[in-house]
Structure P
Amino acid sequence: MNKRILHLAIPNIISNLSVPLLGVADLALMGHLGTVQDIGAISLGGMIFNFIYWLFGFLRMGTTGFTAQALGKRDFPGMMMHLSKALLVAITTAAILLLLQSPVGWVSFKLVGSSPEVEALTREYYRIRIWAAPATISLYAFTGWFIGMQNTRFPMLLSIVINILNIGFNALFIFVFGMRADGVALGTVLAQYSGLLLALFFFFRYYRKMLNYFTLDGIFHLTAFLRVNGNLFLRTLLLLMALSFFTVASARQSDNILAINTLLLQFFTLFAYFLDGFAYSAEALTGRFIGAADPVRLRRMIRITFLWASGLSLLFAVGYATGHNLLLKVFTNKQDIILGAQEYLHWIILIPLVTFPAFIWDGVFIGATASKQMRNVMIVATAGCFFPVYLLTVNPMGNHGLWLTFILFMATRSVLMTRMAKKSIPRLQ
């Protein structure tokens with residue numbers, strides 16, 4: 001079981017770690033050749049699309065759970081049907097997004113706010129990059145399906161190839177064609193469609209036989225598929241609201257606090273890159289064992305995954321406690337920010353210890369398609385913990401109150417999902 005878990009987890013960890021390279025490369029290119037306004041446009045444009053596309057993460061999660069369960073049942077028509085439904089939803093939602101690109105853009109620019117020069121460049125960036133939507137959202141469908149088929153190697157390769165191509169295209173458009181933020185946007189569009197072509201190649205090269213099970217019968221019967229994905233969408237939206245509010249609340253305090261909290265959140269992000277690998281593994285294996293009606297291996301897999309996650313969280317906590325100065329200097333060379341961050345390091349040490357159950361249970365619940373329970377937990381954690389705790393602590397505790405809010409928010413998710421697991425996960429009773 002250890003080998004199976006690591007076989008699925010490690011490629012996902014590598015895939016996650018490749019993601020930040022693109023943002024660093026984009027900023028480095030603009031930092032050396034562009035203006036301050038170009039850097040701002042890429043940052044704001046990237047933030048807008050990260051928010052939009054993160055909302056579509058529900059499609060990957062839902063597809064993984066359904067596909068893994070079909071695989072466990074050896075239901076080959078079901079495996080093909082879930083990919084077909086995911087692609088149908090992806091293409092439909094992408095088409096709607098393209099049709100509504102003007103009002104979506106208008107709302108986005110009103111919310112982010114910037115100087116006229118930066119807004120003009122961001123609008124150009126947005127106008128170009130929005131056309132990557134069909135490829136980007138379809139890639140969520142393929143990635144979820146591959147993971148559900150117990151194949152995390154293809155998503156890893158897709159992520160690495162897309163990021164490398166993106167950097168290459170961006171360098172070409174900036175160095176050779178003299179483009180600016182618009183070149184970065186165009187590079188992203190081309191990289192996403194290249195990734196979609198690679199996903200199609202993987203499918204036709206290694207899963208061609210699945211086409212024998214393709215049928216239009218039932219492809220439009222989307223009630224169960226949309227119900228699960230709708231719950232996952234609401235869960236993701238609430239999570240985004242909490243994380244976005246954390247940034248807004250940081251900015252309300254001062255520019256220094258915003259910089260410090262942004263820096264410290266990188267510690268959480270780094271930990272998440274590793275834990276997500278095990279969460280994805282839990283998604284794939286939970287769905288498979290539920291589909292195969294194998295409660296013994298399901299319980300064993302969950303127990304072993306939690307052992308790996310708890311060991312990793314302890315390692316990160318110790319690493320953050322002993323090596324925080326080194327990490328802070330990697331993220332910034334500004335001494336005032338480094339010194340200011342020291343005051344809040346005890347919260348950072350708590351993050352791995354408090355959050356790891358939520359990560360793993362997310363994976364288990366996704367594999368079990370227990371999306372209603374995930375949605376309900378997030379509603380309670382957001383409305384019943386995050387915002388009330390913030391309102392009670394922000395004045396007497398300041399930024400410490402904000403970090404306490406974040407920690408209790410994640411702890412609430414961990415505790416509630418642990419308590420709900422036996423009732424929510426089939427075969428776990």
Structure Q
Amino acid sequence: MKTYTILIADDYPENIQIIVDALKSSNIQHRIIRAVNGRILCELAKKRCPDLIITDWEMPEMDGIEAIEILKGNEITKDIPVIMCTGIMTSSDNLKTALDCGAIDFIRKPIDCFELQARVNSILKLADSYHIIKDQNVILEQQKEEIQAQRDELQVHQTGLEILVEERTIDLKLAKENAEESDRLKSAFLANISHEIRTPLNAIVGFSHLLMDKDIDENVRKEFFDTIIQGSNTLIQLIEEIIDISKIETGQLNVEKKACDLEKLIEKLSNKYSGRKLQLNKKNIQLIQLIKPNDSELIILTDPYRLEQILSHLLDNALKFTESGSIQFGYMREDSNLKFFVKDSGIGLTEKQQDYLFIRFTKTAISDEKLYQGVGLGLSICKGLVEKLGGKIWIESECNVGSTFYFTIPCILVDK
């Protein structure tokens with residue numbers, strides 16, 4: 001688990017200790033740096049580059065507002081998220097001043113420990129996703145620069161080298177097409193990511209602000225906390241998907257093969273998605289396991305975590321696009337392989353939609369886009385994981401009838 005560095009600035013040590021104690025009771029692994037005024041805050045931020053800054057407004061020598069303005073004007077510290085923590089945030093003008101100078105959020109004193117934990121957790125996860133996307137953009141820009149360098153080199157040697165020019169032109173054209181496709185996918189991906197991040201983030205920020213009302217009923221307050229947690233989990237899942245697809249694309253994804261009890265795995269998934277369909281208010285969908293009696297107690301050599309991840313993606317997909325009927329899943333032996341399947345009675349897909357189904361960063365065109373949201377990574381992750389386990393994946397589908405996803409992995413039996 002990552003250890004986050006959090007810099008806290010307040011001229012009263014007891015106020016810093018309140019924040020420290022609140023973070024100790026959270027599940028955030030962290031280390032604390034302390035500052036007693038804005039000047040020291042700026043010095044420590046430049047030296048230590050913390051993951052998050054929590055600062056008071058009114059402090060001697062340099063207040064929180066001036067400190068934030070200095071941090072946002074410095075190349076080293078400009079991307080560090082800052083939470084303003086103060087007791088003078090009593091008007092919209094004060095709030096606007098804090099946000100305009102560069103603070104990403106604020107917390108009123110006296111501090112609510114649960115509110116602080118929720119805000120810190122969500123902002124740290126959002127910052128992680130921002131750095132991942134930023135790193136990906138750097139890689140894409142480097143690729144574009146390399147292509148431009150190849151083009152410049154080709155132009156220098158053009159005179160008297162017609163054959164070489166022709167060969168390089170062909171290579172350049174292919175590289176240009178790849179770059180344009182990469183740009184198109186990047187733009188679509190960033191647009192999708194922006195939307196998918198904004199949705200849970202709006203819920204987190206909105207309900208966090210509502211929690212500041214001390215007159216809220218405890219049951220309502222719990223619902224607000226549950227919504228904030230759900231939004232944070234959505235962001236975490238999105239980050240994990242981005243990391244998985246990056247590892248797959250760069251060949252850095254590793255599998256750890258060991259004994260896997262298929263009966264226990266299928267039962268675990270059945271219990272999980274029986275609960276999930278109730279959460280999604282899809283009680284009228286039947287979840288059915290289909291396994292031949294002779295195959296029900298198999299123990300095989302594979303990566304149990306990645307196998308569960310593949311089936312979870314496919315079951316999530318089936319539950320998302322099925323409003324009524326049934327979802328069937330299971331496996332069967334075929335020669336030296338195991339063939340798994342997830343079958344639904346959902347909306348189905350056209351042949352054209354199926355052609356793009358496993359391509360990363362793409363989503364099939366669906367009439368109700370608000371109902372079926374997503375970044376377009378799940379099925380491409382499934383394809384990469386299945387291939388990493390030594391198998392293949394495909395789909396059979398018919399519009400308005402349903403879809404069946406199949407994938408195979410080697411059937412290497414392990415003695416009980």
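Laboratory data are not the source of any read-out in this text; all were calculated from the coordinates shown. Quick caveat: nothing in here was measured; it's all calculated off a predicted structure. Cβ atoms are built from the backbone, for glycine too; each structure is taken alone.
-18000 is what came out when helix-only ellipticity at 222 nm (-39500 (n - 2.57) for each DSSP H run of 4 or more, over all residues; to 500) was calculated for one structure; which of P, Q is it? Answer by label: Q.
Suppose distance in nm of label points 7 Å out along Cα→Cβ at positions 56 and 296 works out to 4.3; of P, Q, which structure was it derived from? Provide the component values of the computation, followed by the final result.
On the way: P: 4.3; Q: 6.7.
That value comes from structure P.
When relative contact order in percent (Cα under 8 Å, 6 or more apart) is compared over structures P, Q, which one is greatest? Going through P, Q one by one, relative contact order in percent (Cα under 8 Å, 6 or more apart) is largest in P.
Among the shown structures P, Q, from which was the value 1.23 of Cα Rg over 2.2 N^0.38 Å, for residues 352-399 alone calculated? Derived from Q, not from the others. Can you tell which of P, Q yields 1.00 when FRET efficiency 1/(1 + (r/R0)^6) of positions 168 and 192 (r between Cβ atoms, R0 = 30 Å, to 0.05) is derived from it? Answer by label: P.
P, Q: which one has P(r) over Cα pairs in 10 Å bins from 0, in percent, for residues 144-383 alone, as calculated, at 6, 21, 27, 21, 13, 7, 3, 1, 0?
Clearly, the read-out refers to Q.
With distance in nm of label points 7 Å out along Cα→Cβ at positions 120 and 280 coming out at 4.1, pick the structure among P, Q it was computed from. Structure of origin is P. From P, Q, which structure was P(r) over Cα pairs in 20 Å bins from 0, in percent = 25, 59, 16, 0 calculated on? Computed on structure P.
Taking FRET efficiency 1/(1 + (r/R0)^6) of positions 336 and 392 (r between Cβ atoms, R0 = 25 Å, to 0.05) as the criterion, the top-ranked structure out of P, Q is Q, with the highest value.
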